[in-house]
1. Among 1, 2, considering only Cα Rg over 2.2 N^0.38 Å, for residues 146-313 alone, which has the greatest calculated value?
2. Consider the structures 1, 2: one of them gives 30, 26, 22 for semi-axes √(5λ) of the Cα gyration tensor in Å as calculated from the coordinates. Say which.
3. If mean count of other Cβ atoms within 10 Å over residues 66-73 is computed to be 22.2, which of 1, 2 is the source?
4. Using the calculated result -23500 for helix-only ellipticity at 222 nm (-39500 (n - 2.57) for each DSSP H run of 4 or more, over all residues; to 500), pick out the matching structure from 1, 2.
5. Given a value of 1.00 for FRET efficiency 1/(1 + (r/R0)^6) of positions 138 and 250 (r between Cβ atoms, R0 = 41 Å, to 0.05), point me to the structure among 1, 2 it was derived from.
6. Which structure, out of 1, 2, was mean count of other Cβ atoms within 10 Å over residues 50-57 calculated from, if the result is 16.4?
7. Among the shown structures 1, 2, from which was the value 24.0 of mean count of other Cβ atoms within 10 Å over residues 186-193 calculated?
Structure 1
Amino acid sequence: MMNSAAAPHSPNAPLDTRGTQSESRPPGESAPAVRQKLNALLANIESTIMGKREAIQFTLVGLLARGHVLLEDVPGVGKTTLARALAKSIDCQFRRIQFTPDLLPSDIMGVSVFDRREDSFKFHPGPLFANVILADEINRTTPRTQSALLEAMNDFQVSVDGVTHPLPSPFIVLATQNPIEYAGTYSLPEAQLDRFLLRVAIGYPDRDSERQIVKSQRLAHPLDSLKPVITAAEVLQLQETVRQVAVDETLLDYILEIAARTREHKGLALGVSPRGCLMLYRAAQANAVIAGRVFCTPDDIKHLALPVLSHRIIEKGRDAGASRRDGETILSEILEEVPVPI
């Protein structure tokens, strides 16, 4: 992780692209030091979204594992606030893209414009060129525009007019959708859902937390005074730390057995793919880092199995607007049946 002498990253400064920052990274810090910084990051975000530590932790798992997060919940529970608080806390550039039926791929990726003075085309980056992207109501735009995100989310780059442009680093997409209202929406295709590391529901706060939320915004929104606690360079080092977390072979077998059971289950038309296994593996590593460990445990896998795998399966006879509860119930049953490695 970057030490305290590292130069801070300004949200308005030019953004480095992937592969340009790793050459100057200093040696990693100890596990307690990493945990201390992540606890500070959790507390900083939680000061704006009170009583929702698990949803915040899941979002940080996505960030540290180089994944993306689908926030699926009703309006007004803090999805936008969570995205903005994350960007501010890691001192990164934030862009909100409101997805609508008339939104075009070029509206988010950018466009090449002919420059008469230079007699050539010049690329003008779209709002996708930022560190933290809020894809608000992603299911309200057409499949054509939804698919424009696939390359960005999978390869951290976009291709426009045959030219590939790397995206800033770190890069995370936080997409939102309303699980209740389906009028005027386009269901996300399975290929798009599979690019999200986790699907997270924030939920309503408890009474005490809701009281604090209302009182904290009496004069101003807590986001207005939120300060960064780590830098973008430190996030990149944390992402490298996640890759070094030890995962015992028995835990890998545990993940593979869970996936195999989903493929064999009579109530499922589609089970977990190999990508799903890899995503659960990475998420478990990130969860271990947040817990201050350099190794994974079975609890890391069990804790993350539902948010990582539930959107990667399809129940037999499922309608387009069906609830996700049936799939989660089947996954919960599988987790209870599969022996936990000791």
Structure 2
Amino acid sequence: MQQSLSGARIVARLLGGGSRRLSDTLFRGFTLLLVLVVVVVIAGVTWVLVSNSMPTIQTFGWSFLTNQAFDPVHNVFGVGPAIFGTLVTSAFALIFAVPIGVGTAIFLVDFCPRPLQRPLAFIVELLAAVPSIIYGLFAFLALAPWLQSGLEPWLQKYLGFLPFFQGSFHGLSLLTAGVILVIMVLPLITSVSREVILTTPTAQREALLALGATRWEVIRHAVLPYARIGITGGVILALGRALGETMAVTLAIGNQASPIGPSLFNTGYTLSSVIANQFNEATPGLFFSAVIEAGLLVFIITLITNIIARLLIYSMGHRVGGLTT
């Protein structure tokens, strides 16, 4: 017995058990420090935004969210049109980018000829690397004039009975900002969806094919249910980019307050474009505080979006886990 204990001690010494425990402790402390750094940064950002927003919070309260005037001359501030523009352009981007992005991913994985799969996937991913200012210049110089002279008159002529396509043409409008956001978030949704779809087990596909299912039925009943959690994550990432996008939207949306209404032909602005346009001119006081509170609202909207996404992904994963067990 004593010989076995002494042998175990010798083995522990040879393996460096004490030094291993020390290195594990140091590594655990280092990773904990990294987590604390992240928490401190988030807390610091929150404190800076809240503390600098207090003058307008105390002065205007909830009316800051609904007031349609952002008037530094008379110290009257509100971001109602900016919140409306942020939600409209982001919703427009998701409505069109999600089906196009997921459909493109399905084509690249299941229907695209093999020699073209890698080149097309590379081109799609390359779009995600284009700086947002380039997209903004494209929207300002090419997309807006084409929409004003071509698409918007066509939409009003054939779909003018809908409230979304009524009013005068401005070129730079909510529609232009929404279209450029579709182009910007499309590669993100496509890339994430493609990678998730590729992880679908081959046996799961072959099982349905052996039962006589068509390729569409395989995609519908085997691929999409398996990949829906990852696709949802990609959609939420795209939504986060759409909500916080600044330069491209600033160049495309017109930055002029219009009455809040359903028409996509109206000019407007988003919370991010308000910050980009007003920050350099913001003087200390209510003007500066109003700009910072706009940033606080972007932060809160993004935070709420991510919390909802986490809950949605958790519920979907829990449901899938319950079905598999």
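1. Working: 1: 1.24; 2: 1.37.
That would be structure 2.
2. On the way: 1: 30, 26, 22; 2: 45, 34, 17.
Among 1, 2, the structure yielding 30, 26, 22 for semi-axes √(5λ) of the Cα gyration tensor in Å is 1.
3. Checking each candidate, the match is 1.
4. Details: 1: -12500; 2: -23500.
So the calculation was done on 2.
5. Numbers: 1: 0.65; 2: 1.00.
The value was obtained from structure 2.
6. Details: 1: 19.8; 2: 16.4.
Structure of origin is 2.
7. On the way: 1: 15.0; 2: 24.0.
Going label by label, the one that fits is 2.
Readers should treat all values here as calculations from the given coordinates under stated rules, not as data from a laboratory. Since this is a predicted model, take the numbers as computed values, not measurements. Cβ atoms are built from the backbone, for glycine too; each structure is taken alone.
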